1. One of P, Q was used to compute relative contact order in percent (Cα under 8 Å, 6 or more apart), and the answer was 17. Which one was it?
2. Supply the structure label, taken from P, Q, corresponding to Rg/Rh (Cα atoms, Kirkwood Rh), for residues 72-143 alone with the calculated value 1.15.
3. Looking at structures P, Q, which one was distance in nm of label points 7 Å out along Cα→Cβ at positions 160 and 296 calculated from, given that it came out as 0.8?
4. Which one of P, Q has log10 I(q)/I(0) by the Debye sum over Cα atoms at q = 0.07, 0.09, 0.10, 0.11 Å⁻¹, as calculated from the coordinates, equal to -0.34, -0.57, -0.71, -0.86?
5. Supply the structure label, taken from P, Q, corresponding to FRET efficiency 1/(1 + (r/R0)^6) of positions 184 and 288 (r between Cβ atoms, R0 = 25 Å, to 0.05) with the calculated value 0.05.
6. Assign the value -9000, calculated as helix-only ellipticity at 222 nm (-39500 (n - 2.57) for each DSSP H run of 4 or more, over all residues; to 500), to the correct structure from P, Q.
Structure P
């Protein structure tokens, strides 16, 4: 790490001492935006949801497109700390690496991830009057020019699948993004917009560049080490949290007195709280695995007598989740992968999805919750049966939600009624084998029969 820090400092000292005509590139630029998230209601009115700020440092490269080091200053709980900062680089084709900065939007308890564009547009050389082109699933189209903060700007419209649309105001002199409007839809078609407005843009001094880049070294290393996969989980694993804890002292030292200093405090607090939740959930698994299942009586969603699953007589997988069709957001409780496993093991194992929507406890809302579960079952073509429990089975199994974690909960019960496996959250998915970890538990249970 010392060698890396030395290299960073040496690089910027060298750039500072070069004459302008020898650097052959514009100076680093510091940009600050305000961002406003709003929802367009069914009557066409726009309602504000929340506001936050984005700061970024655009660093010209000796060859290729500039890189963008960024800090998202969002005090809400929706944006996890490890997605509040990062660095975006661009390959020779202008594609972001490793990816764009991501904004997490939580709607009715479910998450969507939206790629944000700010700082610098890498396809600046393609911006000519009337230009249109396609890159993968994205289509680009230049609109009439616009003036933003007295600066002439290209207006670039980018259209993506699922009716997502972005309009960028790109400064004609150097490709800086001065404004952005992004439209997207979640759930069953609810429309949301994010608008970025330029508040400040200035050349960054060598001292500012050194402060930002030095502060970013341990932060970027940690982000690379934890390897967070969007859409697979909403929280970090025990191993990821241990990596974060080990990096805290270096992060505190590097970020002290910089714009990243507040973020360092957020990381320390949230890592501590996450470790406490992780410990509580791990204690639940220790408490239940190897012991007889508590009373579990399930009423089938599509009719029939109640089923007692405390001693099922065959290996059984219970999947506790809300099972509601609105909003429907990836990873959908991983029910598709569970259904794949259920079909694969249908002659050996029974799989039952247990609806945990809290509306089932409300007399006036229970029927609506059951109808929603039926719609989800039909939409997702779920082959295994669904039901809801009335005997407090989830509470008897510790109800992980009381520790601030979200379902699903997976419980594997042996044919003799012994709990063999207890898992909260999502599994890593193998592209060919699906829920490989869960399937291995089932395989072991079948061998033990």
Structure Q
């Protein structure tokens, strides 16, 4: 299985690894910020602590993890080398600094002095990433619908960040006629649905069948999903700018949901025809994340017709449930799962690839503690349940307990990530040699 993640075109390990390490630190920082701001979770509208937490989650944790994974997968998905590894390394450091700057700016609530500069450096770092991916695609020998998902995600990232930059600049220069909130919603739609969902779907079309060991799947389902998702998303964004009619928005959102359903059908087919019947902790996370995606789908339909549902008084609660279900129910759940599938292989390749056939080598899953990963899984499930109850019942104490559980999850996750990073292959081989001699 490891060889499927590694080709002759694979980038150097030191190009990929820092992204996973920063993402782990970002995940821990997210846990700390959530504990410090548990009482702010019910203040949805422009609470600067929530904006800091949101951007820590989507940039410092999820996006950095995606960058590292994608650099490793570009040779597999595109069948070509990454266009520029030096540019990827430079982009990592610029992105890391930009994320810290941006999160700090939101945390202190400075929208007019620091935010324009933080948003500009963030935009530049993402532009370099997009350029690297686009140039890699230009040289690609494989250009199918799996690769087009990646290309579309990169396009929506550019759109989302352009809107984000303009919104940040507007705080200082005030050139928009519409409210900040309207542009923030568009920025969120393009970022969460356009980039993250599209990218996760694109990477998932390669990784999920690979890890389930599924073959001969119906790619027509992917094609339909791709067209529906992008047509619906384009319609949503354009209607937000030019029409803003709830029935038109509903129509395009139904198209997006149809695209999600077709993707589900593809994954269900992969699951049904899998050769690997027992799911490890990584695939449990992955399969559950797809189930959790149903929650924001349903909540989004309620949001569109909120004035007619009689639930307008609960608007902030419903908006918060939508954001939490997307970021923690779907994105973080699948990110945790795929980390336990991809990072062990990456570390294993670095430590043991040249030793295969010479010594007994461990399995990739032996590089981390499966017991710790299992405990982390169940604590995370409790965190999700308590968070839902806390938001619905508006219970600060329950939210405080939930955030502490999330912090514990982030600590356990970091334990396993650091355990993999500092795995000593020489010590393992010497220990195995002694065991063989003793026998």
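1. Numbers: P: 12; Q: 17.
The read-out was computed on structure Q.
2. Values: P: 1.05; Q: 1.15.
Value 1.15 for Rg/Rh (Cα atoms, Kirkwood Rh), for residues 72-143 alone corresponds to Q out of P, Q.
3. Values: P: 3.9; Q: 0.8.
Among P, Q, the structure yielding 0.8 for distance in nm of label points 7 Å out along Cα→Cβ at positions 160 and 296 is Q.
4. Values: P: -0.45, -0.71, -0.84, -0.97; Q: -0.34, -0.57, -0.71, -0.86.
The value was obtained from structure Q.
5. Working: P: 0.05; Q: 0.30.
Structure P accounts for this read-out.
6. On the way: P: -9000; Q: -24500.
Corresponding structure: P.
Values quoted throughout were computed directly from the atomic coordinates according to the rules given, and no laboratory measurement underlies them. Since we're looking at a predicted model, the values are computed, not measured. Cβ atoms are built from the backbone, for glycine too; each structure is taken alone.
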